[in-house]
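Undergrad: Pasting the structures here.
Laboratory data are not the source of any read-out in this text; all were calculated from the coordinates shown. A quick note: this is a predicted structure, and the numbers were derived from the prediction, not measured. Cβ atoms are built from the backbone, for glycine too; each structure is taken alone.
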Structure P
Amino acid sequence: MSDQSSKTTHFGFQTVPESEKAGRVRGVFNSVASKYDVMNDVMSMGIHRVWKDAMMDWLAPRPGQRLLDVAGGTGDISFRFLKRAGSGHATVLDLTEPMLVEGRKRAEAEQMATSLDWVTGDAMALPFKDNTFDVYTISFGIRNVTRPQDALAEAYRVLKPGGRLMVLEFSQIPNDMMQKVYDLYSFNIIPRMGQVIANDRDSYQYLVESIRKFPDQDTFLAMIRDAGFGNAKHRNLSLGIAALHSGWKL
């Protein structure tokens with residue numbers, strides 16, 4: 001039998017014990033929480049908003065649905081979901097309490113207070129009963145999970161039969177030259193932006209490295225299918241800089 005304590009994973013380009021990764025990720029987002037939304041706009045030149053709208057277009061929220069927004073941070077996806085649905089309920093779950101605090105400060109949070117819950121928790125051990133939610137989303141968060149396959153299994157467990165999984169994550173550009181150009185931008189510019197705007201170069205160096213360590217579109221699609229989801233598909237966004245993955249609990 002293998003010694004669980006000896007298992008390792010990646011934290012950016014570093015190899016670390018699995019037991020350490022969650023704490024390190026929590027440290028990153030504790031550090032950047034107050035500047036997280038600003039940095040998203042600056043790093044992506046606002047394109048992350050287009051990607052999140054594309055996510056909602058494919059998801060097509062319906063009135064009365066219950067959403068679990070994992071790694072939901074400051075609530076961007078939940079706010080969009082509730083506005084599109086017109087009515088319903090969203091639970092924002094995040095590993096990092098300061099991210100949730102920043103979300104609660106947003107104007108949308110006050111307007112939608114009766115339709116929102118904010119929960120500190122782990123994607124690999126969700127504090128919810130089986131068959132609870134109609135929709136599960138995770139946006140730019142699953143690459144930070146120690147064992148993404150465990151998170152997908154938990155997503156399947158808490159979704160109702162007929163429920164929908166939707167993942168928005170950075171991915172790989174299927175053109176080597178364009179990928180090299182994007183990497184030059186990512187590794188040379190984004191950590192410097194982090195230093196200037198958030199006074200934290202190291203956290204944004206990790207975030208850039210974590211993108212490169214995440215599986216490509218087809219590999220991640222296979223992981224979703226392995227978790228039991230049917231009718232699983234993906235769509236590239238901005239030539240593959242990001243990708244949407246969708247699956248159903250059939």
Structure Q
Amino acid sequence: MLLQGKTFIISGGGSGLGAATARVFAEAGAHVVIFDIREDLGVATATATAGRFFRVDVTSEEDVKNAVAQAAMTNGELHGVVNCAGVAMVAKVLGKHGPHPLDAFTRAIEVNLIGTFNVIRWVAATVAQGPRNGDGERGVIINTASVAAFEGQIGQAAYAASKGGIVGMTLPIARELAVLGIRVVTIAPGIFDTPMLGQLSESVRQSLGAQVPFPSRLGQPREYGMLARHIVENSMINGEVIRLDGAIRMAPR
């Protein structure tokens with residue numbers, strides 16, 4: 001599926017991986033629709049990409065349902081989504097102040113896993129109503145997991161569980177939606193230079209980058225966007241989780 005003239009939602013598109021993906025897609029001629037809970041960031045990305053912005057809490061059924069319906073009216077059709085909305089969570093199961101806060105664990109699951117699924121289901125319902133292209137394809141759904149789904153570090157129980165859930169549901173959803181001509185693929189990034197890492201000192205950031213076998217640096221958000229574009233344009237990629245990590249395998253801590 002070529003991106004030219006297609007309409008794609010980018011959840012979490014106000015910053016980081018989502019904002020970079022929105023720019024890559026817009027450069028390829030796509031109409032981008034930004035979902036983000038931060039209005040200032042979402043508007044900035046939408047302005048930079050000549051797209052539209054909707055303030056969306058991905059855990060809200062009404063927010064997602066209504067925004068997806070409006071996104072489909074951007075160009076008369078909707079062709080997919082790149083799910084980048086998410087939160088980071090660091091806490092030990094048994095920390096200095098006692099057991100892991102249950103509300104923190106719940107929050108990670110609600111936003112990262114349930115929020116992703118919430119967007120998937122409403123986007124799939126809308127894309128399924130659209131026409132097929134010459135390859136029989138209607139659209140593409142791309143999700144964001146993490147290498148933490150495979151090598152979660154100490155303190156990442158909640159985050160790893162939420163991302164592991166995304167990995168686990170990729171193939172069954174791809175199999176279900178295949179008959180409708182909708183592909184489902186997940187990207188599992190390694191250590192990327194996003195706002196989540198921006199709070200760390202430069203020395204710590206360089207140390208993290210040095211852990212990557214090659215290239216020995218932090219991943220650039222645009223590199224994630226480029227892979228997302230290739231997934232859209234390569235119809236044989238389906239039901240797969242693709243690690244984008246420079247061959248890193250995370251140590252316990």
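Undergrad: In terms of distance in nm of label points 7 Å out along Cα→Cβ at positions 62 and 134, which of structures P, Q is highest?
TA: Numbers: P: 0.7; Q: 4.6.
For this comparison of distance in nm of label points 7 Å out along Cα→Cβ at positions 62 and 134, the top structure is Q.
Undergrad: A further question follows. Match the computed value 19.8 of mean count of other Cβ atoms within 10 Å over residues 86-93 to one of the structures P, Q, and report its label. Show your work: numbers first, answer last.
TA: Working: P: 19.8; Q: 17.2.
The read-out was computed on structure P.
Undergrad: Which one of P, Q has semi-axes √(5λ) of the Cα gyration tensor in Å, as calculated from the coordinates, equal to 25, 22, 19? Let's see the in-between values first.
TA: Details: P: 25, 22, 19; Q: 29, 19, 18.
Computed on structure P.
Undergrad: Here helix-only ellipticity at 222 nm (-39500 (n - 2.57) for each DSSP H run of 4 or more, over all residues; to 500) was calculated and came to -12500; which of the structures P, Q was it taken from? Display every interim value, and only then the final one.
TA: Working: P: -14500; Q: -12500.
Derived from the structure labelled Q.
Undergrad: Using the calculated result 2.4 for distance in nm of label points 7 Å out along Cα→Cβ at positions 30 and 214, pick out the matching structure from P, Q.
TA: Values: P: 2.4; Q: 3.0.
Value 2.4 for distance in nm of label points 7 Å out along Cα→Cβ at positions 30 and 214 corresponds to P out of P, Q.
Undergrad: Looking at distance in nm of label points 7 Å out along Cα→Cβ at positions 6 and 126, point out which structure of P, Q has the largest value.
TA: Details: P: 3.4; Q: 1.6.
Ranking P, Q on distance in nm of label points 7 Å out along Cα→Cβ at positions 6 and 126, first place is P.
Undergrad: For structures P, Q, which has the highest computed value of distance in nm of label points 7 Å out along Cα→Cβ at positions 110 and 142? If you can, show how the numbers build up before the last one.
TA: Values: P: 3.6; Q: 2.9.
Answer by largest value of distance in nm of label points 7 Å out along Cα→Cβ at positions 110 and 142: P.
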